[in-house]
Structure I
Amino acid sequence: MKRILIVDDDEALRLLMCQVLVRAGYEVQAAESGAVALKLFRQQPADLVITDIIMPEMEGLETIIEFLKQRPKLKILAISGGGRFGAEDYLPIAGALGAALTLAKPFSLEELENAVRSLLG
């Protein structure tokens, strides 16, 4: 069973993504910040990390860099609704840093599942 780690400070969205991906047959862990996610990942590596970009404490771009330092071939799906700027400003940077795919919020649950399927096969 493929393992997914979801990193998002929005609790409602984090829980919704977890429910959808568990129903789709994946093993899912979730974290509210990049720092917590990195600790979880060290204990139990994932096949895919889904990370928000705009988060307090340790934002998503830094989180992507740290994950790829630990496992250069890790698949990462970056998600963002933007912040002071739009998602279109942050997602290309996430891609340049190594995110395999990006999704702009709001996205449909079908888009999420399709993105995960395309990354994990």
Structure II
Amino acid sequence: MVETERVAALIQDAWALYADALEELERGKLRNGAEKAWGATKRATDALILARTGIEPATAARTTRGLHSLISQDQQVAVLEGSYHTRADYLHGQCFYDGICEPPDEVGRLIRETAAYIRDAQELTSKQ
């Protein structure tokens, strides 16, 4: 697959996972919604890293390293840093893995706001 097609596929997957996260949220399944939102965040970040470096991260650790490397090269990417880590730590780590999805309103807000993260990452894929 051509690199630009793969970037588009990753962004499309991020939006699909986000839609799944909203469905889980509507069903009252915070834990599952949180994990889907994290997945959407990771896929959008992977798309950005692939677009900028030509390398798709194979693991979440490589995604994190890749994001930080991009930030050191382009401060525009820094807009993603806080949101990325909040989703990795709070939605993925605390809510999904530990089952602590409190307060529920905050988890819901973070899930819904994942759309802004995806949009920002998507915009940054085309900026060099």
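Coordinate-derived values only; no laboratory data. Keep in mind the model is a prediction, meaning the values are calculated, not measured. Cβ atoms are built from the backbone, for glycine too; each structure is taken alone.
Points worth noting:
- A value of -14500 for helix-only ellipticity at 222 nm (-39500 (n - 2.57) for each DSSP H run of 4 or more, over all residues; to 500), calculated from one of I, II, originates in structure I.
- With relative contact order in percent (Cα under 8 Å, 6 or more apart) derived as 34, matching label from I, II: II
- Test item: Cα extents along the principal axes in Å, for residues 70-109 alone calculated as 36, 18, 8, pick one of I, II: II
- Source structure (of I, II) for distance in nm of label points 7 Å out along Cα→Cβ at positions 30 and 62, computed value 3.4: II
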